Structure 1
Amino acid sequence: MKKQLLYYLFFFLPTVVLAQDISGNWKGSLVFGPQKIELSFGVLQEDNNLLGHMSIPAQGLNKVAATETSFSDGLFKITFSAFNISYEGLLANDSIQGTFIQNGFKIPLVLSRGSIQKKRPQTPTAPFNYSPEEIVFVNDKAQIKLSGTLSIPLDIPLKALVIIVSGSGPQDRDGSMFDHKPYKLLAHSLANNGIGVLRYDERGVGASEGDFNTASIETLEEDLKAAVFFLKQRKEFTGVPMGLIGHSLGGIIAPKLASHHEEIDFLVLLAAPGLSGDLLMLQQKADLERKMGLSEPQVSQGQELMRGIYDIVVGKNLNTSQTLKAIDRYLVDIYGELLPENQRKQLLQQIGSPEIMSLIRSENSAYLESLSIPVLALNGSLDVQVAASDNLTAIEKALPAHPKHRFETLAGLNHLFQEAGTGLPNEYFNIEQTLSPRLLAIIQEWISDVALEKIVF
């Protein structure tokens, strides 16, 4: 039982899988169960040393440096100590036949010459029918400068302004992930239809100052507040309706700010949580595991384990240090010596990040209940990170009635609003589409309708 629980726990720790070989780029696919993850590796010879790196686009990893890289008598070896990963294989013509090892699990991995490349036909390219202005605004409370791009239509009237509020993790202004740039595409679509867009690098990302590692929902809200203030100070935008577009975690931050700032005239929530943070993460874990083929007993045992952790985070009035110590004791009580100290620390580091801790404790319904502005809430039917049915229902239930509210589940779309097959995250990179045209049309039409009525509160 304990060994099974260990498997469920570490199945969802950030994993990286690798392979590599002599000078140049190599690629391969790691297959385990229903999952297939593409990898690419680069090897550079510098003087008498080999330098290696690894990229896993589906997991957002790009050129992660190897701890050790060697090649002797046809045997290639590479190690990534931070992830407890190693690979070794024999070079034969233009392939490497080898074995990938992570946390003791061994999987065959064959590499061939080349790098992973996918088309991204929707990425906007110049010339544009709008003016992309590079801007800087200041969060006075944190004393940091944040950089972004303000896209204003050139030849058509300005109907409204929106600010894009990013999802979880450090995001740049384009929402760059898996070679996609969804926020750049969204801004392009809206600006071409008379809607100005501000998108910005989150603190500690791109050209913005600060440290994302210390960022929580509360501090990210302060950054958003500074962006709103920046636009409100621009005289040319006086009287122009202003809204927020929040994706995923941004769908918590946006309502939080709007709940106590009358400057916000409307909200667009994309794959936004309606459930409390702890329930959201439990549901996300269960949905992912079922999609990946785990049995119901396995899913249930994983739920029991993580529920115990989240109960500590939510249910006890402890600071971060005290919370992590309590979780550590909980894990030791369950696993004892079966769970190595370094792996416990890895889990604690993830849960202990201010962003994750604040997400687990979040109650988005508390912010939604106080809103009197129109809200467009959209989810994809294949979303396995923020399940459409339960979260849209919770959002609709929490919001006071408004004639312009719209709640819709878009069939066949995943968490990133791509047309998908299963909705699993390992598809994100392989899908060429960045955003579904259906999504772009709905957002543009709804904002135009709201702005046309000049709904200003």
Structure 2
Amino acid sequence: MTLAAAPDALPVRSIPSTGTARLALFASPAVPIAALAIPLMAYLPTLYATRAGLSLGTVGAIFLLVRLIDIALDPIIGAIMDRGHTRFGRFRPWLVVGMVPLTLSVWMLFNPPQNAGAAYLTAWLSLAYVAYSICYLAHLSWGAALSSNYDARSRIFGWWQAGTLVGSIVVLATPILAEGAFHRSHEAGIQAMGWLVAGLLPVTVGLAVLAVAEPTGAPRQPLARPLDYLKLMLRPTVARLLTADLMIGTAIGMNSSLFFFYFGFVKATPLLEVTVLLFLNLCGSLCGTPLWSWLTGRIGKHRAAAWAFFFYAISLLVIAWMPLGLVMARIVLFLAGLTLSAGPLLLRSMMADAGDEERLLSGQDRTGLISALFSGTNKLGLALAPGLTFLTLGMAGFQAGGHNTPLALGALQSLYIFAPALIGFATAWLIRGHKLTAERHGAILVELEQRL
């Protein structure tokens, strides 16, 4: 049975060479792009509250306002990318366009003058977030465009996810090395993060665009209208994936926001050891990337994702009820990390498959717009998680710097363990019903070929 489709459905994209070396070079910009996310959220506000002397309220308001504008701009940027058409591809040129202002704004943000005020922070932070969105969406959409093959996409996004994890690990290690090995100040450690990102961006983007081609030949797309956004979001496949991405992203965001609080207050783990546990958790996530890429070839992406989210929830319950000694804690946190890379890897690979379904059903290639929608759910999850957790902890009377009641510690355990575990189980159930299997995707590609 064939699927109803628009008569002008686009052809299947050609598949360029995707050997290991090329995939590594393609994924390399993910290292600085991902590395920037952590200091932007966790370290930069501290720098401006201390060195520039801005109040925490002012810094928080600036970051919140800029982030909300950034989320609203994503669909517009994605739609503009879809409309673009050059002999170098649709998305690869945008990565270069975004890299230049991103490198400049990162340098300015992490090296503020002594008299830097609210206007300075607002201007450079706004430019950084817009340029960051351009680079992130261009790289994600370029990955989706590299191949129409169901299994090849898992491999492509496996490398992409590995790059993001390497970036996260390296940037976390930077201030530790700066302060511990080189005896620099905490402020210097934060600045070193910015120097790392600013130095890696032009190098990795240059290597990627020179070494890896993007399939060309797709016709220019009409600019998406607001109604097109709504129709796309209501497609059953897209709606299910967006919901799953928001759910699991919020759950993992809750874990990230409360990691130090949970292990410090509930498990009474020393601060240095908590840092080691976080590092091992990230290493586990990196090691899990090839595992999930391999498993998708055996049981399919949606089944692999369902198992990953199920075991993510189970791992949280193990952490809660198992008496964790030093060695056992390290083992459990490493194993728990194996599940964390599945969501970004598999859901974005499935997102690319949904783009092929959209090409068949509407005749429009909305790769950039779909990438923007997924970027929006990711950012929304990151914004919701700390807001929900800290608000609830405050209502329970939790004190970050003092003695806490059993009620406050119980709230902390519920927010770190039980709420994310429940979301994990629900996400596993939701993604099990994903209909765009390897067989269905293959049928879509055949029908697209027949419409050439």
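Rule-based calculations on the coordinates, nothing more; no lab input. Everything numeric here is computed off the predicted structure, so don't read it as measured data. Cβ atoms are built from the backbone, for glycine too; each structure is taken alone.
So relative contact order in percent (Cα under 8 Å, 6 or more apart), computed for just one structure, reads 28; which one of 1, 2 is that? Value 28 for relative contact order in percent (Cα under 8 Å, 6 or more apart) corresponds to 2 out of 1, 2.
Quick check: 0.95 is what I get for FRET efficiency 1/(1 + (r/R0)^6) of positions 187 and 235 (r between Cβ atoms, R0 = 35 Å, to 0.05), calculated from one of 1, 2. Which structure matches? Working through the options, I get structure 1.
helix-only ellipticity at 222 nm (-39500 (n - 2.57) for each DSSP H run of 4 or more, over all residues; to 500) computed as -25000: which structure among 1, 2? Walk me through the numbers on the way to the answer.
Values: 1: -10000; 2: -25000.
Value -25000 for helix-only ellipticity at 222 nm (-39500 (n - 2.57) for each DSSP H run of 4 or more, over all residues; to 500) corresponds to 2 out of 1, 2.
Among candidates 1, 2, the computation of mean count of other Cβ atoms within 10 Å over residues 123-130 that gave 12.2 used structure 1. Taking volume of the Cα convex hull per residue in Å³ as the criterion, the top-ranked structure out of 1, 2 is 1, with the highest value. Which structure, out of 1, 2, was distance in nm of label points 7 Å out along Cα→Cβ at positions 43 and 443 derived from, given a value of 5.1? Of the structures listed, the value fits 2.
Thinking only about distance in nm of label points 7 Å out along Cα→Cβ at positions 283 and 307, which of 1, 2 has the largest value? Greatest value across 1, 2: structure 2.
Suppose you compute FRET efficiency 1/(1 + (r/R0)^6) of positions 259 and 291 (r between Cβ atoms, R0 = 25 Å, to 0.05) for every structure in 1, 2: which one lands on 0.15?
Details: 1: 0.15; 2: 0.65.
The value was obtained from structure 1.
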